[in-house]
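K.L.:
For reference, the structures are reproduced in the following blocks.
Every read-out reported here was derived from the displayed coordinates using simple, explicitly stated rules and does not represent laboratory data. Predicted, not measured: the structure shown is a model, and the values here were computed from it. Cβ atoms are built from the backbone, for glycine too; each structure is taken alone.
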Structure P
Amino acid sequence: MRKQIVAGNWKMNMTFPEGINLIQEIINNPSSLKGAQLIISPPYLLLNQAVKLTQGNNISVAAQNCSEHEKGAFTGEISASMLNSLQLEYVILGHSERRAYYGETDQLINQKIKQCLANNLKPIVCCGEILKERENNEHFNVVATQIKGMLEEITAKEFKSIIIAYEPVWAIGTGKTASPDQAQEMHHFIRETIRNSYGSEIADNLSILYGGSCKPSNAKELFSNSDVDGGLIGGASLNAEDFIAIANSF
């Protein structure tokens, strides 16, 4: 059975005291300790403390990014081995904001995936199309190309550690909305793409998360789709009550 996962991407939000308070609010809510697996992804400065605070709970910790390099003179970067030394489990890679603002390519993300896998970290790999690509009916080709590029030379055994998150970038901050049917359609396409590359067993056990403005008011309808296994949550993950409500929507 596929894992049901709700992952909160805090992005560049929360000071150290604010972040500690949010983690404690999530932990102290009884309903957060059962049901779907929760993943929180705070900024780097909170990762060590987040791992310590969540030990023994059904809550895992993810970094928001890592370097494609093993180590060296790369000022400001964080390596996968550094993240592994904190004993966290996951790293978000290829997020639409990393692509849009920092020019990350499928090939660069592929290098980061390999670094994570070499250091026993599970990548949450993002894909998705922008508004122009959706309007031009290019969305399936765009996502298939992203997946192919990001997963180049990744073996079936290695892929078992990967989670995929679909981000309909066109539906984030544009005033447009991705319907549950559109989400299911793309999630099914992603699963079939993986099936064609890695076989049915891996595809059927792959968790695919929806990352398009998921919130308590629409989570239940989204998660009721057969190929939607959870969410990669942005703004709603900064509020403990909303985040847990989303997790309880299965």
Structure Q
Amino acid sequence: MLKISPIPALNDNYIWAIHGQSETVVIVDPGEAAPVFAFLKQTGLKLTAILCTHRHHDHVDGIEELREVYNVPVYGRSHPNNPHITHALQEGDKLRLEDIPVEFEIWELPGHLVDHIAFVTPGAVFSGDILFGAGCGKNFEGSPEQLYHSLQRLAGLPDETLVYCAHEYTAYTLLFAAHSEPDNAAIKQRIEATRALRAEGHPTVPFTIALEKATNPFLRVDRPGLIEKLEAHGLIDDSPASVFAALLRWHDHFRLPRKPF
């Protein structure tokens, strides 16, 4: 059975530690090295591989320092601006890590960055910055339509699949979700649950695909109430990809309070 532990890093990042019954561990998206070294010292686990979802600095900046001590492979999508990848992956590849053991299917998910991938295994997905709790990553590269299709692909995973994203954003993204669907009872319930978790110092990640489909507006672009809201903001084309693009634009201009709730 997989054990997946969050390693808090930077301001709001999660570095994920994947370990099983052995004394080894695989690390996902180490944006800094110090918390990983502390985790390894505390647990006594041995680092055997690093997984990288994309090249943003808060996902890769700890890799070089970690590899100075642990000369381990780094698996990810090849990109000229990501010199850390030692083993390039692409759509449809299978990555088998025998010492955990776990096998991942590699999904290319453009729309945030062109090199973004997800690591998918039955019951879990490491989604990097594509899908957040009640939100999604910014469209820095590629098109909004690509990001829409990447999110729809993740939404097609089984409802019980646990999503391990890379940031603790849920409290903030729920504010926009509530603004976009004010009558959504599931969003209101999630706000209360999130408030309780954060008050006790617990992460809101992972979360299920089912919860996202109920509360994440970026996965709910076919909802009449949401479409009506966007029509008030000038939406003309109500096709799903166009609604999604309009929702992104609306979100980009939405001003979140400094402290949620």
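K.L.:
When mean count of other Cβ atoms within 10 Å over residues 55-62 is computed for each of P, Q, which one produces 20.4?
P.N.:
Answer for the origin of the read-out: Q.
K.L.:
If you don't mind, there's one more thing I want to ask. Of the structures labelled P, Q, which one yields 0.7 when distance in nm of label points 7 Å out along Cα→Cβ at positions 95 and 167 is computed from its coordinates?
P.N.:
Source structure for this number: P.
K.L.:
One of P, Q was used to calculate relative contact order in percent (Cα under 8 Å, 6 or more apart), giving 22; which?
P.N.:
Traced to structure P.
K.L.:
Moving to a separate point now. Here mean count of other Cβ atoms within 10 Å over residues 63-70 was calculated and came to 16.2; which of the structures P, Q was it taken from?
P.N.:
Matching structure: Q.
K.L.:
If distance in nm of label points 7 Å out along Cα→Cβ at positions 71 and 239 is calculated from each of P, Q, which structure is the one that comes out at 4.4?
P.N.:
Working: P: 4.4; Q: 5.3.
It traces back to P.
K.L.:
As an exercise: helix-only ellipticity at 222 nm (-39500 (n - 2.57) for each DSSP H run of 4 or more, over all residues; to 500), calculated from one structure in P, Q, equals -9500. Which structure is it? Write out the running numbers ahead of the final one.
P.N.:
Working: P: -12500; Q: -9500.
Answer by label: Q.
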